[in-house]
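Listed below are the structures to be examined.
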Structure 1
Amino acid sequence: MKYESVKILQKRKSQVLELWINKQLDDETLRENLMSNEDLRVQSEELLNGIIDNLTAENLESADVEAFHSVEDILSSISISRAKQGYSPRETGFYIFTMKDALLETIEQEIKDPAALYKESKMVGKLIDNFGIATFETFIKGREEVILRQTDEISEISTPVIRVWDGILALPIIGTLDSSRTQIVMENLLQEIVETGSSIAILDISGVPAVDSLVAQHLIKTVSATRLMGAECIISGIRPEIAQTVVHLGIDLSQVITKATLASALTTAFSMLSLEVNKKQKHRTQS
């Protein structure tokens with residue numbers, strides 16, 4: 001009979017599932033905080049049923065057939081969910097290849113002819129390896145989506161626009177300022193200028209580790225965009241080493257108001273708005 005393993009696996013599907021589950025639970029690195037044992041069983045049973053129920057003597061030699069499209073969908077869902085849950089590539093690979101071990105062990109218990117066992121084990125192993133490759137590809141995409149989402153979230157958090165006074169906004173920039181980050185900075189700042197009607201924006205670069213010609217260009221673009229909205233822009237946080245770098249690179253910031261500290265920039269902003277802040281004197285009570 002050609003590919004007797006198909007009939008064996010379909011007959012002993014429940015035993016294969018138990019063997020696979022036990023192999024996963026015996027792993028010392030299994031993290032039950034990411035998925036309960038019951039959820040692991042449900043997930044594993046769905047995948048195993050998808051493979052074995054669609055397995056035939058014809059498609060045993062190839063995973064790239066229409067019959068396995070549903071299996072690919074299940075694997076894609078598992079890979080993406082595991083990537084988002086925080087599983088490592090090693091844990092995801094272990095999940096797939098312990099299934100292969102369970103399938104091969106089951107076949108080995110039934111097929112006694114060495115030549116037939118070798119041929120059919122090789123076919124089953126190759127099939128699961130193809131599924132494993134598809135799993136890793138989807139897992140990587142899932143991780144990339146997580147990283148991109150986290151990067152966007154961090155960018156949003158690290159570029160808050162703060163209304164420090166009526167008509168005055170401050171935007172503390174922390175970390176490296178690249179093209180994509182500059183776009184977020186400008187969008188957030190311009191939107192806040194429109195919503196608050198502010199006329200002065202302070203860009204504080206105290207948290208920027210270094211300023212090169214590219215960073216300076218990004219700052220100048222932000223200043224220009226702010227002015228187009230009818231607001232003046234002040235750059236604060238110009239440390240001595242940044243000032244030396246700007247001079248050394250020949251970057252022209254002469255048209256931009258720059259200050260050493262945020263406090264100094266705020267004082268300048270008050271002056272530009274003809275505002276004066278006075279310290280309130282405490283009144284002593286007569287004894």
Structure 2
Amino acid sequence: MRIAILSRNSKLYSTHRLKEAAAARGHDVRVIDHLYCFMDITAAKPTIHYRDEEFGRNHFDAIIPRIGASVNFYGTAVARQFEMMGVYCVNESVAITRARDKLRSMQLLSRENVGIPVTAFANRPHDVATLIREVGGAPLVVKLLEGTQGIGVVLAETNKAAESVIQAFMGLGSNILVQEYIKEARGSDIRCFVVGNRVIAAMQRQAPEGEFRSNLHRGGTATLVKLTPAERRAAVKATRLMGLNIAGVDLLRSSRGPLVMEVNSSPGLRGIEEATGKDVAGMIIEFIEQNAKVGKTKTKGKG
């Protein structure tokens with residue numbers, strides 16, 4: 001198969017591992033920086049130009065989008081152009097956009113009765129105190145909708161601090177979510193790596209001393225974890241609702257069961273492979289082998 005990985009940097013661990021796994025299974029694989037692509041949008045012959053090359057309908061059999069949040073608009077436009085050309089996209093553009101919108105994803109999960117932390121959203125609340133009360137009061141978490149890797153996530157330990165943080169963010173014109181703080185999680189969460197309709201690997205991430213964000217980029221540590229059936233069901237259902245085939249689903253263990261915090265459309269491979277010892281990259285390539293067919297890409301999910 002001819003596989004393209006849409007990534008800004010071929011030296012990134014996840015990109016390198018996917019390329020390595022694809023090559024090891026006999027595939028012709030290339031890394032393409034999507035920001036250097038431009039699109040010829042026409043009904044008769046949609047194409048993509050990359051540096052001095054032109055890619056048509058039969059140039060690639062499948063693409064693997066590794067699109068960062070900062071270039072999501074242009075990156076998903078490139079992925080959508082490949083889809084128009086009939087190329088199989090392992091995570092479709094509309095699903096990536098859906099998952100990247102934290103507010104929209106929370107609404108979709110809530111609609112389908114997937115457990116999530118109590119979440120509130122407002123643009124110009126008349127009474128910030130009411131917003132805080134809706135999520136159970138402090139301590140609570142304030143999240144920037146555009147934040148990634150734990151950036152723009154603040155724990156407010158008192159109602160007064162929460163009011164100050166919310167007012168500051170809104171004063172800057174930022175869109176935020178306010179969520180309840182799950183005390184029993186004790187600074188840890190679970191990353192479930194979903195491929196297709198099953199969880200293929202999972203790890204528990206623990207925040208360092210004095211920190212509540214468990215992201216590995218923030219100094220968190222990862223260990224192997226055994227999932228409950230309810231956690232597996234929640235991760236798979238959340239992935240399906242976003243319309244994704246590959247996802248990293250972040251869960252919190254709470255007194256009322258697993259709660260989905262986020263569904264990541266471009267989950268990193270280093271932490272999960274090192275914590276579990278599994279060839280996650282190889283499993284992704286195997287999924288593509290089993291599912292990639294010309295014209296098979298279609299919009300999945302609703303909302």
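Please treat every number below as a calculation from the coordinates, not as lab data. Since the model is a prediction, treat every value here as computed from it, not as a measurement. Cβ atoms are built from the backbone, for glycine too; each structure is taken alone.
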Handout entry: For 137 (volume of the Cα convex hull per residue in Å³, calculated) the corresponding structure among 1, 2
Key = 2
Fill in the blank from the handout: distance in nm of label points 7 Å out along Cα→Cβ at positions 59 and 83: greatest across 1, 2 for structure 1
Problem - Which entry (1, 2) yields the derived value 1.00 for FRET efficiency 1/(1 + (r/R0)^6) of positions 123 and 171 (r between Cβ atoms, R0 = 35 Å, to 0.05) - result: 2
Exercise for the section: For the read-out helix-only ellipticity at 222 nm (-39500 (n - 2.57) for each DSSP H run of 4 or more, over all residues; to 500), a value of -9500 was computed from one structure; give its label from 1, 2. Expected result: 2
Handout entry: Parent structure of the calculated result 13.9, 44, given that Rg and Dmax of the Cα atoms in Å, for residues 75-138 alone is the read-out and 1, 2 the choices
Key = 1
Exercise for the section: Please state which of the structures 1, 2 yields 0.00 when FRET efficiency 1/(1 + (r/R0)^6) of positions 91 and 267 (r between Cβ atoms, R0 = 25 Å, to 0.05) is computed from it. Expected result: 1
Practice task
Using relative contact order in percent (Cα under 8 Å, 6 or more apart), single out the structure from 1, 2 with the greatest value.
Solution key: 2
Fill in the blank from the handout: Candidates 1, 2; distance in nm of label points 7 Å out along Cα→Cβ at positions 67 and 259 computed = 7.4; producing structure is 1
Problem - For 16.0 (mean count of other Cβ atoms within 10 Å over residues 51-58, calculated) the corresponding structure among 1, 2 - result: 1
